[in-house]
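Quick note: the coordinates plus some simple rules give every number you see, no bench work behind them. No experiment lies behind these values; they were computed from the predicted model shown. Cβ atoms are built from the backbone, for glycine too; each structure is taken alone.
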Structure I
Amino acid sequence: MSEYYDDLETRSADERERAQFEAIRAQIEHVQKHAPAYSESLKDFKASEITDAASFSALPLTRKSELIELQRAHRPFGGYTPTDRGQYSHVFASPGPIYEPGYPVPDFWRFARSLHACGIRAGDLVHNCFSYHLTPAGQMFDSAAAALGCAVIPAGVGQTELQVQTIADLEPDAYVGTPSFLKIILEQADELGSDASSIKKALVSGEALPPPLRDGFAERGVNVLQCYGTADLGLIAYESDAREGLILDEGVYVEIVRPGSGDPVDEGEVGEVVVTNLGKDYPLIRFATGDLSAFLPGPSPCGRTNRRIVGWMGRADQTAKVRGMFIHPEQVDRVVKKHPQILRARLEVDWIDQADAITLRCEVEDYDESLGTAIAESIRAICKLRGEVDLVAPGSLPNDGKVIDDIRKYD
């Protein structure tokens with residue numbers, strides 16, 4: 001039985017890049033013809049000219065706020081899907097609200113790859129504790145398990161005592177759900193004197209998995225790995241037994257960009273995760289997730305060759321309200337782009353002498369008082385607020401993905 005889900009996981013980097021950009025060009029042509037939202041936003045781009053990461057990064061980002069606005073005008077999916085009612089099998093609702101389609105396609109959200117990496121195999125019985133109510137999480141893992149040849153207990157959340165009894169009676173091999181709910185189930189089993197020892201492997205998502213919690217599961221004989229995905233995109237990345245970062249799924253193309261812009265950052269620099277889904281049924285091009293992460297160097301020791309990300313490192317949504325005015329990362333990006341001397345910048349918002357104060361800290365090679373003055377003028381013109389400028393040496397700013405850092409304390 002193969003350690004890998006398929007041959008895609010071990011192909012060379014060059015082979016993967018060629019295949020991905022061929023798929024990206026086909027996807028762009030597809031959405032320009034069949035998805036009204038992209039027919040408009042991508043009307044000035046030619047698919048044939050998208051040949052590498054640099055040319056692809058010129059395409060506009062798709063943001064959740066755009067989905068919400070267009071879905072209000074064009075139910076249910078805002079013109080982002082080329083199919084009509086009857087071709088999709090489900091309509092899910094996520095906070096926003098944002099509506100997502102489900103299709104009668106085996107493993108439509110591609111989570112089978114992450115289940116396989118967790119050691120789940122055909123014939124296993126999977127206890128699925130992701131929600132089946134409105135949101136797609138339960139169905140995502142249900143269809144993935146079915147694609148692997150597994151039976152599923154559609155447990156959902158809540159009714160802990162009944163779940164514990166079901167586990168004791170049916171002896172499932174694996175658990176999928178949040179790590180906190182797995183802990184609750186195991187502790188409830190202890191309190192009731194019930195046997196939950198059949199669960200030897202677990203794939204978790206939706207929450208952090210700190211080392212002490214993972215170690216606690218391991219002490220009980222449960223090998224726990226994690227994956228990362230969204231309701232809009234399905235699987236984005238998953239963990240293997242190497243436990244060194246999350247490996248990107250083969251069905252998406254992932255970029256890490258500077259928050260507030262669509263510009264890719266260097267490897268190792270923290271930025272916003274931007275994902276292009278290569279499936280034709282619900283295509284999303286350069287979808288900005290709002291999550292922060294960073295690329296890790298080199299391939300995983302497990303032998304899978306796709307790129308890896310650190311994992312979830314916070315949110316990129318860094319809007320701050322200053323003196324009654326909102327400042328957005330996009331505005332900071334516009335200031336930076338007006339001054340090519342700025343290598344990296346970070347706007348600090350503080351509370352000084354009972355008033356809001358902003359300082360744009362800019363990494364530059366050479367200190368120049370006139371540059372500081374020009375940047376301050378750009379801040380005033382673009383952000384509509386007066387601010388200070390602090391020119392610092394390259395490498396001085398933290399690598400945490402923050403473009404706006406609100407450090408105000410009022411006590």
Structure II
Amino acid sequence: MDSRQYIELEDRYGAHNYHPLDVVVAKAKGIWVWDVEGRKYLDFLSSYSAVNQGHCHPRLIKTVQAQVKRLTLTSRAFRNDQWPLLAAELCEITGYEVVLPMNSGAEAVETAIKTARKWAYLVKKVPHDEAEIIACANNFHGRTVTIVSFSTERLYRDDFGPFTPGFTVIPFGDPRALEAAINPRTAALLIEPIQAEAGILIPPAGFLKEAAEICRRNNVLFIADEIQTGLGRTGKLFDSEYEGVRPDMVVIGKSLGGGFYPVSAVLGGRETLGLFKPGEHGSTFGGNPLACALAREALRVIREEKMVENAAEQGAWFLEQLKKIRSRHIKEVRGRGLLIGIELKPEAGGARRFCVALKDAGLLCKETHDNVIRFAPPLVIRRKDLNWALKRIKSVFRALA
């Protein structure tokens with residue numbers, strides 16, 4: 001079958017809940033992917049940062065093959081020999097006391113929300129069913145009904161109500177708005193250190209630190225959603241580290257599974273995650289031995305191959321080079337580490353046509369919020385490959401001028 005036939009099949013039988021670029025990937029290795037016709041592309045999206053380690057990393061392949069032959073699933077009805085090791089290693093790496101494993105990022109965010117509410121009732125003594133959580137405008141934390149309840153994007157909300165109550169939305173990066181929104185029923189602030197889906201929006205310098213202090217002063221939990229920014233993507237293990245912030249809870253996922261398997265987790269202390277009693281929350285697949293063995297090796301790969309440091313070094317250079325591009329279409333280039341966005345002016349005709357042109361030039365990336373091109377290559381990328389990409393980006397902007 002050729003690409004056209006695959007696309008026709010997907011369009012006929014698959015629900016149209018995505019608008020992918022018309023490239024049908026059949027094989028991948030490291031930073032490169034090949035379509036069914038054998039054309040080669042540089043992956044500049046990393047499956048929305050889920051493939052930080054690069055596609056089909058040999059160490060992860062070996063780990064999966066070995067674990068699949070031994071044990072894949074016990075549920076949490078029984079114990080297994082991989083989950084305790086992952087829990088201990090995650091706590092050792094991050095300094096947190098407790099880990100609660102889940103599968104998808106959205107499940108981990110739901111877990112953090114439930115934890116914050118439970119903490120509000122049992123510790124802060126908020127009246128039952130009155131806890132409130134503060135989120136930020138333009139957030140993206142997932143797509144469950146509860147999570148889209150506090151989204152400000154109409155596309156994610158229209159036709160999906162009624163919505164879950166108990167959320168207040170404030171402007172992103174506004175400490176005064178945060179302080180004004182807090183009341184005796186406020187349980188937590190849930191925030192992305194960088195809003196990736198919204199267009200790589202970075203808050204003003206000092207905001208995260210001030211927000212964390214406001215939360216501490218008001219006995220409000222500070223929850224960082226580091227699903228996309230965490231595990232090295234922005235040049236530190238967690239993006240919150242740039243301002244010396246230590247959240248009460250951190251939500252991680254995506255590259256925790258190395259691109260092989262959905263693995264997510266919530267990190268926190270005994271005063272929060274330690275409140276759960278058996279039967280109150282869980283997941284059949286959360287903490288399964290295959291996921292845990294994979295996550296353990298995925299973390300080792302990130303650390304031992306110095307991917308965090310590479311993201312910081314290569315990202316700083318690449319961001320500087322992109323800012324030098326002169327085009328009447330570019331409004332702003334912004335980012336941190338290897339999470340970068342090029343915002344286009346409204347008259348540029350939308351980011352998608354640029355992404356299609358880049359695809360035709362051999363570079364795969366994706367638009368977000370109509371006018372932003374998002375770049376997030378695997379953290380194994382080297383300078384020569386970024387140079388290769390840069391030449392094509394410049395060429396596309398010249399061609400579409």
Structure III
Amino acid sequence: MSAVHGERPVYTNPVVRWIEYRLPVISASQEFLVDYPAPRNLNYWWNFGSLAGIALVLQIVTGIVLAMHYTAHVDHAFASVEHIMRNVNFGWLLRYAHANGGSMFFIVVYIHLFRGLYYGSYKNPRELLWILGVVILLLMMATAFMGYVLPWGQMSFWAATVITNLFSAIPLFGESVVAWLWGGFSVDNPTLNRFYALHYLLPFVIVAVVMLHLLALHQHGSNNPLGIDAKAPKDKIPFHPYYTVKDGVGLGVFMIVFALLVFYWPNLLGHPDNYIPANPLQTPPHIVPEWYFLPYYAILRAITFDVLFIPAKLMGVILMFGSIIVLFFLPWLDTSPVRSARFRPLYKWFFWLLLADGVLLGYLGARPPEGIYVLLAQLGTAYYFAFFLIILPLLGKLERPRPLPASISQPVLPQGAAPAE
């Protein structure tokens with residue numbers, strides 16, 4: 001293969017050349033994955049985008065194979081999962097890989113999201129890139145919730161009952177929405193069937209949005225730890241081999257953690273009640289969703305009082321969904337012209353408080369809604385919304401950022417050194 005910079009490469013292999021002339025997927029892949037000019041100062045926090053893509057592929061592959069053996073019927077769903085675990089060749093591995101792969105997917109995406117928050121990756125001209133990322137997060141949540149229902153254990157059934165019932169708080173048409181979600185008058189076979197169909201479909205919708213996400217990323221290029229645009233050729237290097245190697249290191253660490261979960265602690269992030277068949281007549285003592293929904297669950301239960309004319313239940317639902325919706329408006333809520341928290345001393349402190357607040361809300365979501373837990377959840381909820389709606393707009397006007405470097409290369413290259421050709 002040979003090519004001149006800025007021109008389409010010429011392939012020496014006749015088969016490749018024949019395909020490329022009719023369908024230029026090879027040159028497009030090379031442009032996106034090999035020649036893509038990336039900022040030369042990206043650190044390991046930028047690994048998590050590619051890791052999220054790997055986790056998504058892992059979920060789709062294991063999910064398709066599991067679907068071949070699963071039976072979406074309330075009388076057989078639990079038994080079919082046991083059949084997968086006991087009788088299907090390596091079925092236990094498939095199920096544990098799928099269940100823990102979902103947790104790893106959320107861990108990677110949450111780190112990816114907080115990295116974007118820290119380095120200001122949502123700011124001009126990357127607003128749409130950020131918005132598409134939030135859409136992916138919402139689709140992940142919907143997919144994960146529906147997948148949690150499929151084993152049809154005690155926690156699956158009651159989590160589906162509680163969460164779907166939240167829509168009944170919506171005035172006028174809430175009850176109709178709940179009946180539509182259920183496909184009847186309670187969580188039953190129609191509910192399981194539609195959740196199974198949507199759980200299978202939504203990952204492919206996520207793939208489509210991921211493609212748009214990558215297209216938006218390549219339009220203006222990656223952000224970087226300094227948060228300044230790459231202006232000169234020396235500010236960028238090819239994605240391969242510099243970042244493919246770095247991504248390979250990140251993938252190795254990812255697989256070690258993933259293997260530890262699958263082979264040694266497969267049920268660490270699950271709930272033991274889900275190994276009990278669903279029983280509509282016996283309510284578990286403490287209903288909790290999966291761990292990655294716990295912060296939102298804490299926000300939902302934090303509101304124990306009416307707010308003006310809004311009932312407590314409806315206000316909790318509004319705040320729970322609002323905690324995600326507010327992310328869509330983040331590019332306009334943050335009024336500071338500086339992207340990276342490295343140059344924003346005040347923002348950095350508030351950011352770490354937000355991270356601690358998220359961990360606290362996750363802990364409180366797993367606790368019973370009583371006593372000090374309710375008060376802490378209310379304080380955590382108040383800070384979460386204050387960060388986005390009050391602190392960020394004010395910091396942009398009051399904070400005095402540190403001076404920015406003139407270019408990406410300035411703090412990367414030794415003083416006086418010329419970049420390698």
helix-only ellipticity at 222 nm (-39500 (n - 2.57) for each DSSP H run of 4 or more, over all residues; to 500) gets -11000 when computed on, of labels I, II, III, structure II
Can you say which of I, II, III returns -0.50, -0.76, -1.16 when log10 I(q)/I(0) by the Debye sum over Cα atoms at q = 0.17, 0.22, 0.35 Å⁻¹, for residues 190-229 alone is computed? I
For mean projected area of the Cα convex hull in nm², the calculated result is 20.2, so let me know which of I, II, III that is. II
Given structures I, II, III, which gives the highest value for FRET efficiency 1/(1 + (r/R0)^6) of positions 270 and 318 (r between Cβ atoms, R0 = 35 Å, to 0.05)? I
